[in-house]
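See the structures that follow.
Throughout, read-outs are computed from the coordinates displayed, never taken from laboratory work. The structure presented is a predicted model; accordingly, all values stated were derived computationally and were not measured. Cβ atoms are built from the backbone, for glycine too; each structure is taken alone.
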Structure 1
């Protein structure tokens, strides 16, 4: 598949989603996608078929994170992605919002090696990879309440999971949960200091949605009239 063919496919899927990536962003997304394709033949980074750049692969790996980037709060500067795997949604989202300094958390060493190679190939300034289970990072004081944004697609969301994730978010910061058609309701798992803020539809083709949680400062309750429909 030529670069022009890939870019045509990417542009069509982007238009369908109502977004318009710049030529520079589209070129960097192609670099990431092709690197992922090469490495996926060596280690299992994604179960999607990448060789022909199918609509499902482009939507899941690239378009969905770009759509979610619209909801990154103004002023957000530090992002931590939990269970990064093959780098999506973290890398496309960071490419779309270059002000974000990215830390990807991945417990499997070989996947972490790929993520570091992607950082190098894409020249992502300030990006890094932590090879660890996310729970283990609680032992790092430098990460406590240090991020404006936590993102996760692969991690199963339970009350104890959110309790750990909120530890990495500064008061006033947000957690982005990428949820698919088969994902259950997360509302019952949300407890203070987290509150449900919004649920946005992402891609109709994937029946996916973005659940946004906000970390309230200590002593600040849930505003009257706020519902919890995550």
Structure 2
């Protein structure tokens, strides 16, 4: 539920009480019950050094309804998970921290720059810009993947769709093709599956809506769903 960056954000927040920071440690690798020793280790690793001298069992026991103690250790209940989401600022911290983890594994400087800007826009609640930049970064990842691993298959599929297609050699060449057509060709070349193509087509439609002057209104949850989809289907997949 919480990756380490998101947990660190909670622990570093001076406005959050220590007892809640202890509770937040249970949200790291949330599916696993934890003994007190493990809770303390998670806290210390995340910068919560004072947890070493705290009575963790007593603190967790006072979080009535938010935790339960099984034979395997302490676990968060559903109300406890909801409480942690509220502590962590909701989707903004969760999604931005997930993107920052992925950022470390992106080698392309151009793609990295797009993703960094998308994170900054999302954290600043500039949602339209975040939608557009997250999409641009995802397309950049797909371009790099095609060039490195599927260039011949892509060009063959593109020629079948458009006999006038000039075979691509670089990412700039791929950018000559409309993004909607690019997704179709990627599916034809078995680079992505049909369901992924349909999901990305939805993301492209949303990106287009956010990238042009119009009356479309968007909020945090809709934007986080867009970014989450790109994380799961592009950034983490390729």
Structure 3
């Protein structure tokens, strides 16, 4: 929004991006649900805990200087990408499920990590997929493809929470948001096909995910340094 589209105000860019991210996540959610990539009970618990954090984070973020938000956002992306490259302890658990038997084990990490991720998502004005995916993996040990699909529930919820907060403050460029949603409709179909191809190649999927997050983070930090 800031560097490619040219939205001058970082706060308007955040509010507009939140609308676009929430809508595009909802579109992608349909495809992942059709492919049975979503662990619904885990995804729902994570999202509900994160909504409260997202609402709080959005209120705090609007009071912070926009340039500082962008710099912090880029740094956070680089850190998360590095953490995703670390070897995982134990194997994936494709059969993980939140139910009465597993609630005492899974609910605390899902709720705690969900709230923290929601707080950061609201603060930086993002859907937070790059935070939610490792958060879900850490809380449940679900396979990466399931974490990607399940993350969309939270991305849509956090994005909408942030969007409502920024829209109430008049910080959304609606025409730009609409164009992003149109592009997301096409892009989500391509992304779903790529995710399907990488579904069984967990390490490759993790490397691609980390590389994209790291590159964007480095670009944001570099642009911030150049501007100053």
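With distance in nm of label points 7 Å out along Cα→Cβ at positions 191 and 207 computed over the structures 1, 2, 3, the top value is the one for 1, the highest of the group.
Given a computed value of 0.9 for distance in nm of label points 7 Å out along Cα→Cβ at positions 143 and 167, which structure among 1, 2, 3 does it belong to? Going through each structure in turn, the value belongs to 1. I have 0.99 for Rg/Rh (Cα atoms, Kirkwood Rh), for residues 175-214 alone, calculated from one of the structures 1, 2, 3. Which structure is it? The read-out comes from structure 1.
As an exercise: helix-only ellipticity at 222 nm (-39500 (n - 2.57) for each DSSP H run of 4 or more, over all residues; to 500), calculated from one structure in 1, 2, 3, equals -27000. Which structure is it? List each step's numbers first, then the result.
On the way: 1: -9000; 2: -19000; 3: -27000.
That value comes from structure 3.
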